[in-house]
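See the structures that follow.
Please treat every number below as a calculation from the coordinates, not as lab data. In this text, all values refer to a predicted model and were calculated from it rather than measured experimentally. Cβ atoms are built from the backbone, for glycine too; each structure is taken alone.
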Structure 1
Amino acid sequence: MNKRFDSDVLVIGGGPAGIAAAVELRRCGVASVTLLEREPELGGVPRHCGHPPFGMREFGRVYSGPAYAARLAKLAECQGVQIRTGVTVTQLEPNGTVRIVDASGMATLSAARVLLATGVRESPRSARLVSGDRPIGVLNTGALQSFVYLRRLMPFRRPLIVGTELVAVSAVLTCLKAGIRPVGIIEASARPTTRRLFMALPRLCRVPVWYSTQLEEIVGTNRVEAARLRDQGGALRAVDCDGILFTGQFIPEATLVRGSHLMLDSGTAGPVVDQYGRCSDPAYFAAGNLLRPVETAGWSFREGRRIGATIAEDLQGGLAATPKGATLSVERGDNVKLVMPQRLALPLADSGLGMLQIRVTHPVDGVLEVSAGGRVVWQQSVNALPERRMLVPLGRLGMQPGNDTLRVAVRTRP
């Protein structure tokens, strides 16, 4: 590297993926790794989750969220990662230059490589188009966890929980730990988004779950007083509650990407990457839930570690610039909501991310097909829900020279 950089690698985001990548970079011998985190402490979302289980695969024991976050932060510190908290990145510029602001003011940093690991956020009420009043007591899970675990406050006592992703189960645990008794959980679909086994917890805690039910309106003047619900048949009913807790419907925290020169994918709502996590500007990589909503902390940790190793290899010249014509673009076909990565560097192998990750638009029973040039190169039967990942190993795709596009589709059974 002839150019003088502030760091060999800048990592933006101090959650499980960012920390795992930074630690792996140091283990691979990268001299200068700087991790930027806008919060006052490292740890990401787990820092707000006061319940287990976290860390079994990473550390061989079960932690609560804050304990897991503290273990991650200690790991980064012990490995010599340069940690800067309270830093907000405001702009990504070509060739690894980023603009930041912190307590000392604005500055510009540069690095040979930049890793984006900014995670995800839940969709707010405004994005869900729920009508009604604007009273106090309407939150998402992240805000609830911040109130309970960081501020030691109780924002409501009898909330209605909206959604049945895994985070809704986490929300129930948070509520019960704080002495909050949810009046119920509603789900627009006829079955839960998470696996049915996890929905045993609300039942054991005597929290009713109403399927095929939508939140029609929020009622209340100063604070939430009730919720009007609509069932599958169109009938309306009111449920008394003092709060509405929106859970799930995650979207990548891709604000920086949207305002930059990097390509954004409409399916994942995150950056376009190849199987090495490399963005459209090869100085930038991405890892963790920024790539697609949403995976667990453990999955993000393992993904960050793999991308960290890839970046270290790239710094040593192991990932040469992909020649023109040596890439495949990946297209979404029928019934496919997202595919990641969205482009593939040839030759294909199980290195890097190693897998195509696929989600469907709606519950579907059929056949997953990956094709190139009209020829099917991978096929498997699937019975999938929108939030369940499907994986296709890249090294097992039988590719032939001359193909420049892969098409991923799910063909429903007749």
Structure 2
Amino acid sequence: MKFVLVIPDGCADEPQSVLGNRTPLQAAHTPHMDEIARLGVVGRSDNVPASLPSGSDVATMSLFGYDPLQYHTGRAPLEAAAQGIPLGGRDWAIRCNFVTIENGHMKSFTAGQIPTALAHRLIDRLQQRLGDEHWEFHAGVSYRNLLIHRPAAGRQAPFSRETRSTPPHDLTDQPVACNLPTGPGSDVLLQLMDQSQPIVSADPTNAARTREGELATTGIWLWGLGQQPALDDFHARFGKWGAMITAVDLLRGIASLLGWKNIQVPGATGYLDTDYVAKGQYAIRALDDVDLVVVHVEATDEASHEGDVRAKVESLERIDRDLVGPIHAHLRSRGNYRILVSPDHPTFLRTKTHSHGHVPFALCGTGITPDAASTYDEATAAQSILAFDRGHELMPYFLHSTRNLPAQ
């Protein structure tokens, strides 16, 4: 049996007036996702417990079968795992975004999609000016970077699980003053954020972006901090070998901690311009080596963060045509299989932020008796009796269930 999970990140949404009061999923031409609905079942799952922030770190952990209330410690340590950065028992990882703040508002949580080469140079400067043996700035891709705190011998970090920070992608066009870090160690984070501003402003290439009509970064935003989580090995838990295809370090990190293979796809960008076709091709090849392939696409989430309804619809259509269609056709040609399409969390175009709540999924394949669904969308899922209020129960159902009822 071969299994594929396709994650159109954040694709669940509300009806849009510009789409005739349809959601992007309803408006998009997605014949292959609808075929999965007709051949199988449509349901819904709630992947983010109300007590945790809505984000892909929590939601995908749940989607992969791990209760985030038990396993989640923070987003940044997952990304540290992706970069192969070791964390000791007292170490903390902190997500470090380059952002653009204008007139006290979050103008861009990506600093205008800052070029990776510039981001790396700025990270080097921050390490030279602010870093030492206890504070390490690590460059990632574009605006996505990390800060690692390693306390001195015999000392503890100033942070705790009560330290609160707000993801900058939840603040687009909003004031930042009331959303700064709070709780234990927040004074340290605020000081570093303040100290970063003159350092990045002094970089001539960064300053030139403003003159060229692009956004310059005004500093760093620190958030998503946590310590190394202890995730059970996926094969030991579910008896399946897995592989991950994504352009996002967060997902690569979770995959590494689960014992999955990370597959690098040329042209995968984590943005709207990602190579959808290549992701589909690499997923098909990976099925020769593993039992489960997870294909994650960030484009739909990015479109929501930018409030771009047309881009969200187009991304869904590309995912359907270039990923879901070819993968499903290949699965059907080779024998027993199951395919699942599900976002991790909703991301509303109206708010440009992640949200709590159920997301729709479609599932078909060997051993799945079709229900009455004919389309894959939020409205169809809302009418289904197949609902997982604890999202981490969907994965064992996907892999092992022989009946169309959620686990009790």
With helix-only ellipticity at 222 nm (-39500 (n - 2.57) for each DSSP H run of 4 or more, over all residues; to 500) derived from the coordinates and found to be -5500, which of 1, 2 does the value describe? 1
Parent structure of the calculated result 32, given that relative contact order in percent (Cα under 8 Å, 6 or more apart) is the read-out and 1, 2 the choices: 2
A value of 37, 28, 18 was derived for semi-axes √(5λ) of the Cα gyration tensor in Å; which structure in 1, 2 was it taken from? 1
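Of the structures labelled 1, 2, one was used to calculate distance in nm of label points 7 Å out along Cα→Cβ at positions 82 and 178, giving 3.1. Name it. Present the calculation step by step, with values, prior to reporting the outcome.
Working: 1: 3.8; 2: 3.1.
Considering all the candidates, the number was obtained from 2.
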